[in-house]
Structure 1
Amino acid sequence: MNSRRRFLSLSALGSLTGLGTVKAFAQEKSVNGSVILSTWNIGIRANVRANEVLESGGSVLDCVEKGVNLIENDPNAGTVGIGGFPDEEGHVTLDACIMDSAQRCGSVAFLQHIKNPVSVARKVMEETKHVMLVGEGALNFALKHGFKKEILLTERSLAGWKKRIAERDDQLPEINVENHDTIGMVARDANGNLAGSCTTSGAGMKLHGRVGDSPIIGAGLYVDNDVGAACATGWGEAVIENAGSAMVVELMRHGRSPQEACEEIVQRIANKFQEWKPIQVGFIALNKVGETDGFAIQEGFTYAHHSGGQNQSIKSKSLLKRDA
């Protein structure tokens, strides 16, 4: 009944605003069973763990949390959790968010010393009336809820930081195919319920205190259980300026396929962000019936797709070619 009321209210809103109504998804395109989608090649391992959670009876929310936890816990991943990229002062500061099928969400930003920020974000969602905690407040909350304080800067990440300090110029922190910063995951369980997560150490050499798109609901991640889910990776400022993931989901609401929705928002970013050619921004999207796709500014963006017992890395379509 709640879903019907929501559909009717959205239809009425669409007729008033000229945006149209929620489009029915073609049932012949429906994918049976669970679907898990995550960013970059590291998503292959994350998908395996996420699927294990579903197969053992865990919820789709458990799936997207535990799947990315695997990467947060890997000191060699280099872009999230322990061993993540330090900022310009040599500190590892982490951002993450999570969102469930009821559109509840939790987020932490500028969190230090805790290797699993996405799990802290879930605690914020489940244990408080808030959506986002930041900085020292987020750390104190995590410690109060049993998380352990750790040194996140590894020998490998420290060596990388020292090298970048020595080579430093006045360029913005670069986010491209060699220096990506996020693992995002969206999933649908066998009952059709959706959830998503996003976690990162942010752009390497960022200003101390900078927060990107990954912990911002509607930018780095958005889930609407009636429509679909999307998440972003790459240069967070461009994603924030265009409310990227929420716009991808909104386009799917009005009939775009996941690929069309991702492509349209990437093109919108390219049109509005003047210095877009040197950077990378990519999106992945999953709609209610299980269709998936991704799109990016540059070649090199990959995402991992798990469905029907198969887990594969897919090369995303892109606006630019490397020889352009």
Structure 2
Amino acid sequence: MLKYIAKRLLLIIPVVIGITLFIYLLLDLAPGDPIAIILGPDASPEQISQLTAELGLDKNVFVRYLNFMSDAIKGDLGTSWMTSKPVADEFLQRLPNTLALAFSALAMTIVFGLTFGTIAAVWQNTAIDGFTLILALLFASMPTFWFGLMLQIIFALNLGWLPAMGVGTIKHIILPATALSLGTIASQIRLTRSSILDVINMNYVRTARAKGAGGFRTVFSHVIRNALMPVVTNWGLTFATAFGGTIISETVFSIPGISSYLINAVKVRDIPVVMGTVIIVSIIVAVINLIIDIIYAVIDPRVKLGYMS
């Protein structure tokens, strides 16, 4: 297992290099001049030339990329061109808000997705199954921003139970996490239901029932663990989706997170902010996927044996 973990950690390096190189080249080809945005339309040619040299924009794009990555390896993500503040400091200030939002959405997805998906599968072709699938269809159809606004109107403005925006307490996370997890809960319900239905009719389940095992014991002792394989695999993608989708929730609920930080940097082509954010986010998502793979190995001993061979 340790050998497998080491290999996966080493694979993060080419992934980060590929992503960052693609993003850097894309930003270089994008329309717009960051120098003009920083200095404004009234800048003199001397000011433009001086700032271009200071930011290193007079060098080849690949040279600039190598210089940035060499500094990033040393822990220096550069300074924002727009705010003149260290990228790492601003990022770390915002990271807890985004992580809390993404992990809360993932937790809601796992809890509600597994619960309703299991209920729908156990009571297949009943009114409960139909209601659950209709609920999943509604969740998948509703836009996140619209659902977030509805949650604000109902629970913040009308009922006054929860804050409408901002950060600071657990209450501030409930509404944005609920809005963010909406679509992933729907997909998790459908995936869990189909996985359990694939397992529930297998021979060993029939044998357990024939030996007198009750329905509750059969489902939780024999069905769910084997049905969780594709579901657990999907958790890594679910986290990546939630982590990348926080921009909508952060905008609607006025949360100072890294998604809004990144989007604002892209608009003004603040390359140090974009690159620093992409590097750290890539590493976080890769590590989360590694953790999901380890959980997968714990659930399925056959996978663990494959790692050890």
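Only the coordinates and a few stated rules stand behind these numbers; no lab work does. Since we're looking at a predicted model, the values are computed, not measured. Cβ atoms are built from the backbone, for glycine too; each structure is taken alone.
Just checking, which of 1, 2 has the largest value of Cα Rg over 2.2 N^0.38 Å? Before the final figure, lay out the partial values.
Working: 1: 0.94; 2: 1.24.
Biggest value here belongs to 2.
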Structure from which -10000 was derived, helix-only ellipticity at 222 nm (-39500 (n - 2.57) for each DSSP H run of 4 or more, over all residues; to 500), options 1, 2 = 1
Comparing structures 1, 2 by distance in nm of label points 7 Å out along Cα→Cβ at positions 59 and 131, which one has the largest value?
-> 2
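Rank structures 1, 2 by mean count of other Cβ atoms within 10 Å over residues 115-122 and report only the one at the top, that is, the highest. Present the calculation step by step, with values, prior to reporting the outcome.
On the way: 1: 28.0; 2: 21.6.
Result for mean count of other Cβ atoms within 10 Å over residues 115-122 over 1, 2: largest is 1.
I have 27 for relative contact order in percent (Cα under 8 Å, 6 or more apart), calculated from one of the structures 1, 2. Which structure is it?
Working: 1: 21; 2: 27.
Answer for the origin of the read-out: 2.
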